[in-house]
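These are the structures, in structure tokens.
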Structure I
Amino acid sequence: MPTFRIKEAADLIGVSDDTLRRWADGGRIETTTDASGRLAVDGVALARFACELAEASDRGDDRAVVGHSVRNRFSGLVSRVVRDTVMAQVEIQAGPHRFVSLLSREAADELGLEPGVLAVAAVKATNVSIEIPAIR
């Protein structure tokens, strides 16, 4: 499974690297070391943590949105993949945003989509396609 350095992980969940380090020091998220011996977060653990943060955010803010502008590409972590014989359902947690895409199982397999993998949800109208970035 992929691992993400603290700065990368913090960017993916929408917090500062200092915040993520404090959370790690406090035991809120588990860390590991990467091949270079630097502090890192396992991709699966990060995806799970991103989902927990988003759920907590949803419960804590009942204010109505009066305006919002977003771009149509969201970098995030695959948090869940459900495959059957023909189709796959892929969930991406990008900060507080959760995206769900239905695609062929073949496409999901070719992209190597598994929990913890870095991916981009490209949104157009009601369709969500998934891309794998060339460089992390």
Structure II
Amino acid sequence: MHEADLQRLLDEAALRRTAELYAQGADRRDKTTWAAITTEDCVIEAPGIILRGQREIVGALDFMAKLYVTTQHRVSNQIVSIEGDAARGETYGMADHLAVAEGGRTLLTWAIRYQDRWRREAGQWRFEHRFLILDWTATRLLAD
């Protein structure tokens, strides 16, 4: 194996790890993790939401905690292209959001595709931009 091929595989693994840490950080409401995997000027876009900068992004975890008792994000396939210290790609995932209200427990499921851009800073890949596309959603009432 050539050194360039090995470096590509290492970079692809590191980029996937950012997506997995993002998912884990969301579920654990872990601000330290989210700060570690985003650039200072990172932008995250989702339907009806634009978060600009690391401070807003990390702060969104508090808002998520108010909306949902718990969440579970799963990362599936990811395709990336890398050019030096910049990368672009698409990351698929599913996210479950459990809410409790007077009417009972509801589970909101999202089928997600992120259009991602990363930047390598000080040897570490970080999200520079994430654009969340919802392919579909489903909500169901859960039995107690």
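Throughout, read-outs are computed from the coordinates displayed, never taken from laboratory work. The model shown is predicted, which means the values in this text are computed figures rather than measured ones. Cβ atoms are built from the backbone, for glycine too; each structure is taken alone.
With distance in nm of label points 7 Å out along Cα→Cβ at positions 56 and 96 as the yardstick, tell me which of I, II scores highest.
Greatest value across I, II: structure II.
With distance in nm of label points 7 Å out along Cα→Cβ at positions 48 and 120 coming out at 2.9, pick the structure among I, II it was computed from.
I
Output the label of whichever structure in I, II has the greatest value of distance in nm of label points 7 Å out along Cα→Cβ at positions 8 and 104.
Once distance in nm of label points 7 Å out along Cα→Cβ at positions 8 and 104 is worked out for each structure, II has the highest.
Taking distance in nm of label points 7 Å out along Cα→Cβ at positions 32 and 72 from the coordinates of each of I, II, which one would give 2.6? Please report the intermediate quantities before stating the final value.
Working: I: 3.7; II: 2.6.
It must be structure II, since only it matches.
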